[in-house]
Each structure stands twice: as structure tokens, then as C-alpha cells.
Structure P
Amino acid sequence: MTDTHNTYSSPLATRYASAAMQQNFSYRCRSLIWRDLWIALAESERELGLEISQQQVEELKACREDIDFDRVAELERELRHDVMAHVHAYGEKAPGAMPIIHLGATSCYVADGADLVCMQRGLKLLQARLVGVIRALSGFVREQADQPVLGLTHFQPAQPTTLGKRASLWLQDFLLDLEEIENVLARLPFRGVKGTTGTQASFLQLFAGDHAKVRQLDQRITERMGFARSIPVCGQTYPRKWDGVVLHAVSGIAASAAKFAVDIRLMAHRRELEEPFGSKQIGSSAMPYKRNPMRSERIGALSRYLLHLAPNALDTAANQWMERTLDDSANRRIVIPESFLAADAILLLVADVAGGLVPYPKVLAQNLAKELPFMATETILMACVQAGGDRQQLHEAMRVHSHEAAYRLKAGDGQNDLLERIAADPAFAAIADQLEDLVDAKRFVGRAPQQVDDFLTEVVEPLLAERAHIQVPEGEIKV
């Protein structure tokens with residue numbers, strides 16, 4: 001038995017999230033970002049006049065990927081400090097640069113800096129996955145734009161709509177998620193170099209009181225690390241409110257996905273729509289006939305988990321004392337990566353389901369036919385009045401027929417015979433030959449097909465065209 005079978009690993013890593021998102025939050029990736037930050041610090045400090053040689057900078061770059069994690073662990077046990085363990089391990093590989101590694105910085109320079117880089121990269125991965133979901137779901141919306149379906153409010157029969165219109169509601173939610181993710185990406189700042197309590201005192205000393213150079217140092221490192229701006233003011237850490245902003249956008253994906261999945265599960269119960277089902281897939285170990293919507297159920301499970309992580313970030317922000325406390329650290333090590341891994345896993349499933357939805361038009365028509373005659377009563381009534389009938393007499397006859405048909409539907413054989421009753425009643429003889437046309441489902445869906453077309457043409461397609469360059473990362477759906 002291997003070591004991996006003897007220790008706990010998060011199912012998000014072993015079963016659900018993609019390799020790309022796992023790599024983004026891996027220990028090695030974070031360690032490399034720390035080294036990138038030390039290189040950026042040394043380069044920028046040298047450019048601004050500190051006594052750091054180009055040879056020292058080049059030595060740091062040459063040893064960037066040579067990380068002895070066993071040595072780091074040994075040093076951490078000795079020093080009881082993770083950042084300093086990495087500083088010493090890096091210095092042992094680049095001894096000429098050892099004296100200037102981490103010059104003027106505090107631990108949060110690398111710890112917080114790496115968190116922000118990981119979140120920025122994670123947001124870009126989620127952006128790409130959302131684009132993939134929108135591409136897949138928009139195709140289904142277009143295909144089903146005209147397919148009538150019984151509308152349901154309170155999960156009770158309501159006016160007909162179309163399957164494409166219903167799916168456009170799912171699609172619109174994911175568009176909002178993409179907007180939120182891209183908005184956060186555009187706004188997310190870098191911590192920069194702020195010092196131990198955010199005053200930049202150590203850097204001001206290094207640059208002999210030159211405020212302009214300290215500001216330039218902050219700007220240069222921010223740009224080197226791929227950010228447009230740095231946080232104007234902070235304590236030792238960047239304001240933890242930003243974690244709340246980021247995870248609010250990330251957790252929004254869970255709300256959209258859960259709504260999508262619940263609707264599919266409800267429609268699967270009505271035998272109207274199914275998620276993809278493999279040719280050899282087993283739905284139940286005991287009931288061979290089962291076709292359980294397991295992907296949609298998993299979406300619901302992971303979404304519930306993600307939705308409950310987001311408030312944690314604001315709770316942490318609310319409990320930061322003065323310039324900082326350390327009761328955020330252990331919490332954030334779990335909550336931030338797990339939120340991104342969960343969102344990634346959810347979007348993998350949503351894209352898979354959206355790209356393989358199987359509607360059953362005959363069942364959709366049958367379910368609609370059970371209720372449509374009741375909804376068509378006013379249309380039939382008005383047509384009879386237009387043909388010269390007495391509105392009050394017709395209304396009473398329609399009331400009696402409707403109640404009798406409803407009773408048979410609920411307490412009899414489950415058939416809706418309202419149209420047969422109307423066709424056999426001489427009071428409705430004037431429109432008997434129009435009945436089929438009067439209860440055509442397409443007459444009752446309003447502007448649903450046109451709304452779908454307008455939505456796709458005016459909103460979705462331009463958005464996708466602008467993001468045609470975005471490649472969706474690979475991912476695998478595991479059991």
C-alpha cells in the first residue's frame with residue numbers, strides 16, 4: 001500500500017478538481033512564486049541603486065527551480081518559521097545572493113504576494129471554464145429555442161414556455177458569474193512592498209529617506225508580478241476584505257450551478273430531460289434500471305460546500321486586530337484553495353452536463369398536453385364569443401367541463417379529456433374544427449423563442465466572440 005493510501009487527501013484534489021487548478025495551489029507552485037518575489041525584489045532594489053550585483057540576481061534566477069523540499073522541512077523544524085526556512089534553503093543554493101535575499105521585506109511580502117498571485121491565476125482558470133460552460137450551454141439554448149415545455153411556478157403547472165427559454169435562465173446566471181470574475185480580476189490589487197506594519201519604514205531606511213524610490217520599488221515589483229496596481233495602504237497583511245471580495249465572486253458560481261443542477265434533476269424526475277449517461281454507466285448497484293442524475297447531484301453537493309466557505313473570508317476580515325493577527329493564516333490556507341478547487345470541479349461538471357443534455361420531446365409534449373387544455377380555455381372561450389356565442393353560457397359550460405376533466409385527471413385514469421368534452425358539446429360547435437389550432441402549444445409560449453434569439457444574438461454571441469481566444473483547460477470527470 002502506498003503512502004497516499006495511508007494519509008488523508010482532500011477529495012477535491014483526488015477526485016474532483018482539475019490538474020491545472022491543483023497545480024496552481026500546489027506547494028511547489030507557491031514556493032516558486034516566493035522565489036519570483038525575491039527575484040523581483042532584488043532586481044528592483046538593484047535598479048533603484050542598492051548595492052546588489054547583477055551576478056547575485058542571476059544566481060537567484062539560475063537556482064529558482066532547484067528547491068530541496070526535504071531541506072526546507074528540516075530547516076522549518078529547526079527555525080519554526082516557514083518563510084525563513086525557504087530563505088535559508090534558497091541561500092544554500094545561491095550562496096552569493098544569500099546576504100540580499102528578502103532584503104527589507106516581511107514574511108507577508110511573500111506569503112500574501114503568493115496568495116494574490118495564486119488567486120489571480122485561479123480566477124483566470126475559472127474565467128476560462130465559465131467561457132466553456134457558456135459555449136456549451138448556448139448551443140443547447142439555441143437548439144431548444146422553439147421546443148414548448150410546460151412552465152412551472154411553485155413546481156405547479158403554469159403557462160407554457162420553451163426549453164430554450166428555461167435554459168437561457170441558467171445561461172444568464174453563468175454570464176453574471178463571468179462578469180463578476182472578470183470584474184474582480186480587473187480590480188484585484190497586489191500587496192507590493194509595505195514592510196512589517198505597512199509603513200515601508202525598512203525600505204525608507206534602505207533608500208536613505210528617499211520616498212520617491214520607495215514608491216518606485218512598490219510599483220516596479222507590482223508590475224513584475226503581473227498586477228496593474230498595488231494596495232494604497234495596508235497593515236502587515238493586505239486587507240482581508242479582498243479575500244471576501246474574491247470568494248464572493250467564486251461562490252456565486254455555486255449558486256448558478258446549483259440552480260442549473262436542481263432544475264435538471266426535477267426535469268429528470270418528470271422524464272423530460274437527462275444529463276449524459278455512459279453506455280456502460282451503472283446507475284445503482286441494486287436497481288439495474290436506474291439512471292440517477294449523479295453529475296447534477298454532485299454539482300449540488302459541491303455547490304453547497306462552496307457556498308458555505310465564502311462567509312468564512314469575511315469572518316476572518318472582521319477578526320483582524322490592528323495591523324495584523326495570525327489567526328487568519330491556518331484558516332486561509334484551507335479556505336482559499338478549497339474554494340477555487342471546488343468552483344473548478346463544479347464548472348467541470350456543468351460543462352460536461354451542458355454539453356450532453358438529452359431532451360425527450362415526446363415526453364415534453366405529453367406532460368404539456370395534460371395541462372394545456374385548461375390553459376387554452378380562455379382562448380377557446382373568446383373564439384366562441386367571436387363566432388357569435390353567449391359569453392356567460394359558454395363560461396358556465398366550460399367551467400363544468402373543466403372540473404369534470406380535472407377530476408378524471410386526478411382521481412380517474414389520469415387522462416385529460418377536456419378537449420373531447422368541448423368538441424362533443426353543441427355549445428362549442430362553431431369552433432369545433434378550430435380546436436386543434438386553438439390548443440397548439442406554440443400559441444401559448446409568448447415571445448419565448450424571440451427572447452431566446454435576441455438574448456443569444458445581442459448578448460451571448462458578442463460576448464463569446466470577444467473571448468474566442470480563451471482556451472478552456474483540460475479536465476477529467478471522475479466517478
Structure Q
Amino acid sequence: MGGIKRQSKNDIYSNPLLERYASKEMSHVFSPDFKFSTWRKLWVALAECESELGLPITREQVNEMKEHLTDIDYGAARNYEATTRHDVMAHILAYGDRCPAAKPIIHLGATSAFVGDNTDLIQMKGAAIILLRRLSAVIFALKKFALKNKDLATLGFTHFQPAQLTTVGKRASLWLYEMVMDYTALEQYCASLPFLGVKGTTGTQASYMSLFEGDAAKVKKLDIMVAKKMGFDMTVPVSGQTYSRKIDASALAIVSGIAQSFHKISNDIRLLMHLREIEEPFESGQVGSSAMAYKRNPMRCERATGLARYLMDVAVSPLHTAAEQWLERTLDDSSNKRIALPEAFLAADSILKIILNVAGGLVVYEGAVAAHVAAELPFMATEEILMAGVQAGGDRQDLHERIRHHSHDAARRVKREGGTNDLLDLLEADPAFAKVNIAAELAPARFIGRAPEQVDEFLAEHVRPILRAHRGRIAAEAKINV
């Protein structure tokens with residue numbers, strides 16, 4: 001193994017989240033370029049604010065730092081880290097090489113968490129905004145689907161056993177409701193997300209108090225000024241060296257909620273594909289099975305389900321990290337955060353891309369839907385037929401017994417003999433029901449309750465406000481890589 005010479009990028013592991021599933025946009029948020037250029041932006045913001053508050057930092061030094069925000073010498077940083085064993089120090093030194101005049105004041109008064117934690121918060125906020133836009137696009141696609149099919153009666157299931165009728169659009173509104181819950185939680189998280197700001201090595205701001213010669217007002221102002229320069233309205237009220245890791249745990253709990261919703265939605269679609277009622281998009285050249293050429297497998301929803309399962313698992317890790325922090329800080333969070341936070345957001349982005357593709361191309365097979373309704377509706381309509389028989393002058397107890405007897409006969413033929421449901425024929429042949437217009441009692445629309453109205457009300461009150469907020473910005477792309 002040690003003697004194998006590397007030939008290409010194909011001889012090392014590549015992360016499928018990056019190579020196959022997630023968008024370039026989300027990948028960029030967690031890229032080295034984004035991360036380390038943000039570190040430099042933070043150092044610029046700190047230097048600018050310190051200068052504005054009276055520290056001896058010149059405009060020339062700040063301008064020199066601004067000129068080198070993105071020309072990161074990764075080789076130099078790696079070399080420095082090999083010696084220092086400290087990634088932040090390595091990048092301070094590499095940045096100082098680019099900015100010799102500013103080198104003495106880069107990172108002035110700060111600790112590593114100043115760039116590390118504040119950048120994590122910036123990344124999470126940026127990633128959450130991408131997810132909000134993706135969610136709104138999926139909500140828009142399913143809103144159209146729900147509206148189009150709000151009156152289409154379909155067999156409802158409880159325990160995956162036939163139950164009362166619902167409509168295809170009403171079922172889609174159940175999916176939408178969970179998405180609206182996820183959207184609301186993520187939007188509220190974004191709106192309330194604080195910045196760490198400038199807090200120092202144990203959160204006491206002692207180093208800044210020294211720099212400003214005990215002027216607490218300036219230190220407090222510095223905290224807010226840097227936050228505002230970086231796009232945040234508030235900072236955490238108190239901290240140790242780091243912000244509370246419960247902020248990470250809260251973020252991933254919400255992102256995990258997205259996974260829970262779309263795991264359920266994907267499984268519903270997979271079940272409905274088995275029933276041949278609904279189908280996810282299937283392209284003309286797509287292969288369902290390498291062996292069985294006739295198959296049309298639900299590969300998109302299966303992929304979303306698998307990614308959702310992974311996301312729900314990885315989202316647990318920050319809970320343990322939050323619980324494990326000692327006193328003002330410990331470093332067992334760093335290695336975990338480098339993996340758990342980016343991969344959770346990348347997985348959520350991947351799921352939403354897949355489901356957007358599915359939601360924009362769902363096919364409903366109305367014939368299969370109607371056939372399943374017709375197969376079960378006679379059983380559901382028996383109460384209506386019973387009441388009609390009583391109104392026509394029949395004896396309720398006698399009619400009830402006849403329906404019970406005929407229902408059991410019909411069910412036995414369906415289950416044991418594989419026959420069709422002939423309950424209606426049995427009832428129509430029974431003289432006791434001669435005065436009942438049985439066909440009139442079987443209109444599916446009579447058995448869907450307020451489902452169409454519920455769809456309209458839900459869309460108007462809960463979905464359209466979200467779509468209005470994203471008017472003109474809903475992502476149009478529904479292309480997936482595989």
C-alpha cells in the first residue's frame with residue numbers, strides 16, 4: 001500500500017455528497033475558499049473597528065488586508081501548520097506574508113474562536129438561506145400538484161389498510177404541512193441566530209479591555225460593530241471562549257426535521273408507486289433494473305430516503321458535542337464540527353434537490369386510482385345504502401344483517417378466490433334493496449368530506465405567504481446529477 005504512487009484523483013476517496021448529490025452553491029459555503037476568505041474578512045472587520053475606536057491601526061494597513069482577501073497561499077498555510085500544529089496561526093502567518101505592513105495587527109486581541117466560531121455561524125446562516133429557497137421551490141411545485149388534484153378521490157389508508165376516501169390533493173397537503181413546519185422553524189432560526197462577536201479567550205473580553213485601557217464602553221461597542229459589519233444584528237449575550245454548542249444542536253435538529261419530513265414523503269410516494277397510482281419522473285432512457293427491463297423503480301425517492309436516514313443520524317452528533325463541553329471550552333468539538341455541520345447541510349441540500357425534481361414531475365394514474373376506489377367503495381358505502389333502505393321502508397335490523405352477510409361473502413371471494421368485489425351485485429339482487437338506487441349512493445365525491453375545501457384553505461392561509469416571500473426567487477432548476 002505504502003509503495004503505490006498516486007496516479008489521479010480517482011485513487012482516493014471522494015465524498016458522494018460533493019460528487020453526486022449536493023449543489024455547487026451549498027458546497028461552496030463549506031469550501032476552503034469560503035472559509036478562509038471569511039477568516040480574512042473577519043480580521044479586516046476587527047482591524048477596521050479597532051481603528052475606528054482609536055487603536056493605532058492605519059488605513060493603509062486595513063487596505064492592504066482588503067487587497068488580499070482571496071489570494072490564499074494554501075501551500076504556505078500547510079507548511080506553517082506542519083510547524084505550529086495550529087490552523088488559525090498558520091493562516092495568520094500566511095496572511096501576514098501577503099500583508100507585511102498589516103502583519104503586526106492581524107488578529108489583534110482575538111483568540112482562535114473569533115474566526116472559527118464566527119465563520120461557522122456565517123456558514124450556517126448562508127446554508128440555511130439556501131435551504132429556505134430550496135424548500136420554497138418544493139413547496140411551490142407541490143402546491144400546484146395539490147391544487148390540481150384537490151378533487152380527485154383516492155383510497156385513504158390507515159395502517160396501510162384501506163380506510164375512508166381522501167383526495168390526491170389532500171394527501172399532498174399533508175406533505176406540504178410538514179414542509180411548512182420545517183420552513184417556519186428554519187426561518188425563525190435564521191432570524192434569531194446571533195454572532196459570537198469578540199469575546200476573548202474565556203469570554204470575559206479581558207484582552208480587549210487591555211487594548212482599550214479599561215474602556216468598557218468601547219469594548220462593548222467593538223462587539224456590536226464587528227457583528228454588524230459581518231451582517232448580524234446581535235451577538236451572544238455571554239460566552240466562554242466559544243458560543244454555546246446548543247446553537248449547532250438546534251440548527252441540526254431543524255435540518256433533521258427536513259430529513260424526517262422528506263423521508264416520510266419519499267416513502268409515501270414509493271408505496272403509491274407500488275400501487276401504480278403515482279409515479280416519480282422516469283426519463284425515456286432511464287433503466288429501472290439491470291436484469292428486469294420492464295421495471296420502473298422509484299430510484300429518486302429511494303435516494304432521498306437513504307440520504308434522509310444519514311442526515312437524521314449525523315444530526316445527533318452535535319447534541320453530544322453540546323453536552324460534552326467543559327467549563328469555558330474544550331477542543332473535542334472541533335474535529336466533530338468539521339464533519340457533522342457541513343455534511344448535515346449538504347445532505348439536506350441534496351434531499352431537497354431530489355424532491356424538487358420529483359415534485360415537479362409527479363404523474364398520477366387516475367385509472368388505477370379509480371380502480372382502487374371502486375374495489376373498496378362498496379364496503380364503505382354500506383352505511384349509506386343501509387340508510388337509503390330504511391328510508392325506502394325497510395327494517396334496519398334486517399337490512400343490516402343482509403349487508404353483513406353479503407359483505408362477508410364478497411370479502412371471501414376477494415381474499416380467498418382472488419375474485420372481484422361483487423358486493424354491489426349481491427345487494428342489487430337482494431329483493432330487500434329493490435327500492436334503493438345503489439349506484440346513486442356510490443359517487444366517490446360523497447365520501448371525501450371537506451378534503452377539497454381543506455386544501456384550498458390550507459394553501460391560502462399557510463402556503464401562499466411563504467411563496468409571496470420568495471416571489472421571483474424560487475429556484476427553477478430541478479435537475480439532479482444521477
Structure R
Amino acid sequence: MQILLISANRERMPYPVAPLGLACIAGALKGEGHTVRVVDLCFSSDPEGDLIHVLEDFPPDFIGISLRNLDNLTYPPSISYLPELEEVVVILRRWTSAPIVLGGSGFSLAPLPLIQRLDVDFGIVGEGEESMVRLVQSWERGDSPHGIPGVLVKGRDEFLPPLHLESLDTPDRGVLDNLRYLEEGGMANVQTKRGCPFQCIYCTYPLLEGRRVRLRDVRVVVRELRELQTDYGVDYIYFVDDIFNYPPDYTEALCREMITQGVGMRWTAFVNPRFLTPEISKLMVKAGCEGVELGVDSGAPQILKNYGKGFGVEDIVRASRHCREAGLNFALYLLLGGPGEDEGSLQETFDLMDRLASTAVIAMLGIRIYPHTALHEIAAREGVIQRGDDLLEPKFYISPTIGSERLIELVTEGAMQRRGWIVPGLEINISPQLMEGIRKFGIRGPLWELVGRMKRPRMHPLRQG
């Protein structure tokens with residue numbers, strides 16, 4: 001069959017991110033003998049024209065659309081991506097009668113309301129490599145797709161739980177514009193594992209990937225890194241695992257394999273402070289790591305407990321020290337305004353950030369509420385949202401104790417008084433113009449490393465005053 005796969009994501013802030021999931025689906029379908037064409041709309045200036053051109057040149061028998069996110073996760077200027085997705089579906093329906101299946105992490109967060117809202121035939125919840133292959137096979141044979149794990153059929157409200165794959169294949173990089181993502185995003189993305197066993201109240205990773213961690217063979221990961229180097233000229237990697245340094249023995253094995261094979265590639269990853277040791281930090285540096293991002297969320301002990309983080313202030317302090325001693329740049333990610341937040345806890349966070357003197361601090365205001373998370377239940381119980389809300393449109397939890405206006409006021413004041421603070425919701429030290437301008441100089445890696453060296457904070461002109 002001729003199968004058209006479409007990445008609907010057009011968001012390029014803070015970086016354009018290559019659709020790895022779609023590349024995995026493409027590889028799985030090609031392995032079954034199907035002919036696959038991929039349309040990535042991230043860099044498209046004329047989505048309708050590009051789609052029509054492909055539909056005329058490559059009449060599909062089956063179409064898959066990947067939705068990466070529902071929105072930009074930013075408060076207060078939140079942007080829903082659903083209008084862009086609806087536009088894609090309307091164009092397809094106008095030009096082809098091929099069946100359409102919708103998948104991706106964004107779809108998997110709210111599959112029933114999305115399939116009811118959009119004119120598509122099927123949905124795939126969770127990891128789609130095997131389910132997509134089986135769905136296409138059933139369509140080709142004229143069989144019913146009922147009984148395929150994770151597959152949702154338009155008009156039906158029930159589906160079997162999604163599969164959590166034991167074997168994780170290497171993405172088909174040939175379907176991606178790797179050079180452009182490198183030049184405009186400053187790095188390529190690689191995944192080494194799936195699954196998250198932790199209990200953060202807002203997190204969707206356990207919903208999307210399950211709680212059991214499934215690891216790729218370190219030799220296969222290093223082979224992928226080598227191919228990115230030799231085939232596409234990639235010299236900087238971001239490991240997109242929800243937590244790179246867990247389990248620790250796997251992190252050690254991967255770093256040692258990178259060192260042994262002489263990969264010589266610079267990279268960054270998101271890490272958990274609880275599992276960052278002096279030995280792991282030094283090993284990561286030796287393997288090419290230049291910086292890490294720590295999801296600390298808060299500097300107040302009670303807020304960390306409320307968030308279900310599983311670590312305390314002492315772990316954050318210790319991990320920050322390990323970064324400094326190993327020579328690692330490090331950014332601290334904050335989620336401000338969650339359950340229990342008040343002016344006192346916010347000041348505790350400011351004080352701890354001052355004490356740690358990280359390369360950068362990235363602060364998000366409020367926490368996006370997703371279905372079936374613990375935060376969803378908290379927000380419904382407190383009346384922040386209605387229990388029947390499908391949450392397709394972005395809704396954020398902000399502690400009633402502090403309120404949105406006071407939170408914005410205090411964070412604006414605090415961030416503007418400090419170096420290295422990035423607040424996407426207030427466009428402090430970040431804007432599309434700043435990001436695109438920096439990339440034109442060919443700078444690799446996360447932009448927070450550069451922002452951390454700026455002499456004074458910058459606020460987008462539209463938000464000054």
C-alpha cells in the first residue's frame with residue numbers, strides 16, 4: 001500500500017523538534033513492504049499547497065497524522081494547536097477518500113474527545129509501531145480492526161489498552177530533514193528508553209509510555225549516533241528521554257560505550273537530581289556531555305512533596321554541586337504556582353536558585369492540567385476545572401492561595417532582577433526573534449547556555465511595562 005504520514009506540528013519554539021515517533025512508524029511500515037511518504041509541516045510556509053502537491057504525486061491508500069502536543073504548555077499566552085490539525089484534516093478530506101488515522105502523544109492524551117471532534121476514521125493510543133502495522137493490514141484485508149490494542153474506531157467509545165513494546169526500533173532517519181533540524185534547532189534528538197516509574201502529579205509520561213522502563217541496547221544507540229554523524233553531519237545531540245540518568249547502571253553503560261566507540265559528539269540531557277552522582281557526572285562529561293537540565297520544579301520542601309517529586313532540596317543542592325565540580329553547565333526547570341504555592345514558598349524557590357548559581361533557570365507559570373493525572377483530580381476537587389471538561393483546550397492549575405496576577409507580578413520582578421532566568425510565558429530572555437537570530441550564527445546546543453551568559457535580563461518589547 002501507499003501510505004502517507006503527516007507530522008502536524010508547526011511549533012518552532014524554543015526549537016523545532018524532529019518527529020521521531022513518525023520516523024519509527026515509517027520504519028515499521030517499510031519493514032512490512034509498504035511504500036511510505038512523509039510530510040513534515042514544521043517548516044512549511046504553505047501547508048495546504050504542500051499537502052495538495054503530495055496528494056497529487058502520491059495518491060495514498062492510507063493516511064496517518066501525528067499530533068505531538070495539544071498546545072504550547074505556556075501560561076499566560078497559551079496557544080492551542082487543534083485549529084492547525086483541523087485544517088490538515090479538512091484539506092485531506094477535500095482531496096482524498098483514503099482512511100485517516102490520528103496518533104501521537106498529543107492524541108493519546110485525550111483520544112475520545114479528539115476522535116469525536118475530528119473527521120478521522122481511526123485513532124492509535126500510545127506507542128504506534130505495531131498497532132499501525134496491524135491496522136493497515138486489517139484494512140488491506142477488509143477485516144475489522146476491533147481487537148487491535150490501542151486502536152480506536154470512529155463512533156465507538158471503547159478500545160483495548162495500548163501496547164508497550166518490548167523491542168524499541170531505530171527511527172528511519174531518511175524520512176526526516178535532519179540537516180534543517182540541526183541548523184535551525186541546533187541539535188538532533190535521540191531516545192534511549194521509554195517508560196517512567198515516578199509519581200509526579202502532573203506528568204503524562206506514565207500514561208503515554210507506561211511505568212515500566214524499557215531500554216534500548218546501548219550498542220544500537222551508539223550505532224544510531226554514528227549514523228547521524230556520518231550520514232547527516234550531526235555534531236550535537238539532545239537525549240529526549242524523560243529522565244536520562246535513570247536507571248543509573250544503564251546511563252553508565254551508555255556513556256562507557258560512547259567513550260569506547262569514540263563517538264566524540266557533544267550532547268545535553270534532562271536528568272533527575274536524585275540519581276546524579278559525582279561518578280556519573282564525570283562519566284557524562286567524558287562521553288561528551290556539555291550540559292544538563294534538572295527538573296527540580298521548586299525550591300520549597302513542601303511544594304516538592306506536593307508535586308510528588310521523590311527528592312528534596314538536599315538532592316537539588318547536591319546535584320548542582322556535582323555539575324559545578326564536573327564542569328557541566330546546568331539549567332534548573334521550575335513549575336511555579338502548583339498546589340500549595342504561596343508567596344512564602346515562592347520566596348524559598350528564589351532563595352535556593354540564588355544559592356545554587358546555575359547557568360540558567362527556566363520558569364514556567366502554572367501547570368497544564370491533563371486528563372487522568374493526579375493534578376486533574378486535585379483541580380477538579382478544588383473547582384479549578386469542571387469534572388466533565390475534556391481538557392482539549394489548555395487549562396492551567398495556579399494555586400488559589402497566590403492567584404495568577406500575583407504570581408505573574410512576583411515572577412516578573414524576581415526574574416528581571418536576576419541573571420540567567422528564562423520565563424517563556426512572560427517572554428523574559430526568550431522570543432521567536434531572539435531564538436531565530438541566535439541560530440543564524442550556527443550556535444549548537446540549548447539556548448539557555450547562551451542566555452545564562454547574558455549580562456542583564458531582556459524582556460520582549462511588547463511586554464515591557
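Throughout, read-outs are computed from the coordinates displayed, never taken from laboratory work. Note that the structure is a prediction, hence the values are computed from the model and not measured. Cβ atoms are built from the backbone, for glycine too; each structure is taken alone.
Here are the numbers for this structure:
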| item | result |
| --- | --- |
| For distance in nm of label points 7 Å out along Cα→Cβ at positions 73 and 441 computed as 8.9, the structure of P, Q, R it came from | Q |
| Per volume of the Cα convex hull per residue in Å³, for residues 249-392 alone, the highest-valued of structures P, Q, R | P |
